[in-house]
Each structure stands twice: as structure tokens, then as C-alpha cells.
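*Asks:* Next up: the structures, one after another.
Where a number appears in this text, it was derived from the coordinates with a stated rule and is not lab data. Since the model is a prediction, treat every value here as computed from it, not as a measurement. Cβ atoms are built from the backbone, for glycine too; each structure is taken alone.
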Structure I
Amino acid sequence: MHTNFDAMVAGFTALGRAGKPDDIGGVIAGLLGEGSRWVNAQRIEVSGGMLI
């Protein structure tokens with residue numbers, strides 16, 4: 001089932017693959033950094049282009 005789900009998700013993304021923890025981790029780390037201290041109340045899409 002997991003492989004079929006990954007293939008289905010990959011078909012919907014602009015990058016052509018399902019996201020992995022390392023894909024998301026960099027975004028989270030960046031948001032937790034000092035340079036993002038004024039970012040608030042935002043919805044940040046980390047979907048590999050699924051909703052483009």
C-alpha cells in the first residue's frame with residue numbers, strides 16, 4: 001500500500017515524487033531560524049508543488 005500511495009502522490013506533484021523528511025526538515029529549520037522571527041500567521045505550503 002505504501003508504494004502505491006507514494007506513486008499516486010508523485011503523480012500529483014510538480015517534482016514527480018513524494019516528499020521525504022529531509023525535504024521538509026530544511027524548511028522547518030529555516031523557519032525556526034533568527035531570520036524568520038517576524039513570520040507569523042502564515043500557511044506555508046511544503047508539498048513539492050502538489051497544489052500548483
Structure II
Amino acid sequence: MAATAVLTLLSRVPQDGGAPEVEVPLVLKDRMVLMGKTPLVRVPEVVRPHG
């Protein structure tokens with residue numbers, strides 16, 4: 001419920017109307033997805049086949 005309240009405060013309605021939007025900076029660093037500086041989830045290593 002707290003997250004919904006925060007997202008509501010951060011959201012904005014586009015000038016042409018439509019659903020409210022929130023811009024969130026997401027970064028992938030060292031197999032970790034970060035929102036700003038907050039870690040969210042570790043992703044599996046991607047191994048490309050040789051050839």
C-alpha cells in the first residue's frame with residue numbers, strides 16, 4: 001500500500017491525456033537490476049555459444 005502511495009505521488013499525466021506515468025531509472029550492473037541505487041533482482045548469467 002505504501003508503494004502505491006509513493007508511485008501515485010511520483011506519477012504524472014501525459015499532456016495528451018491517458019494513464020498516469022512514472023519514469024524510473026533502471027540499470028543493469030554486474031547481473032543486478034537496480035532502480036537508482038536500490039537493488040531489485042539478480043539476473044542469470046547469459047552465456048553465448050561459440051560459433
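*Asks:* I have 69 for percent of Cα pairs over 12 Å apart, calculated from one of the structures I, II. Which structure is it?
*Replies:* I
*Asks:* Then there is this: Compute distance in nm of label points 7 Å out along Cα→Cβ at positions 19 and 43 for each of I, II and report the one that scores greatest.
*Replies:* Largest one: structure II.
*Asks:* Quick check on the output: 18 is relative contact order in percent (Cα under 8 Å, 6 or more apart), derived from one of I, II. Which one produced it?
*Replies:* Structure II accounts for this read-out.
*Asks:* Match the computed value -5000 of helix-only ellipticity at 222 nm (-39500 (n - 2.57) for each DSSP H run of 4 or more, over all residues; to 500) to one of the structures I, II, and report its label.
*Replies:* The read-out comes from structure II.
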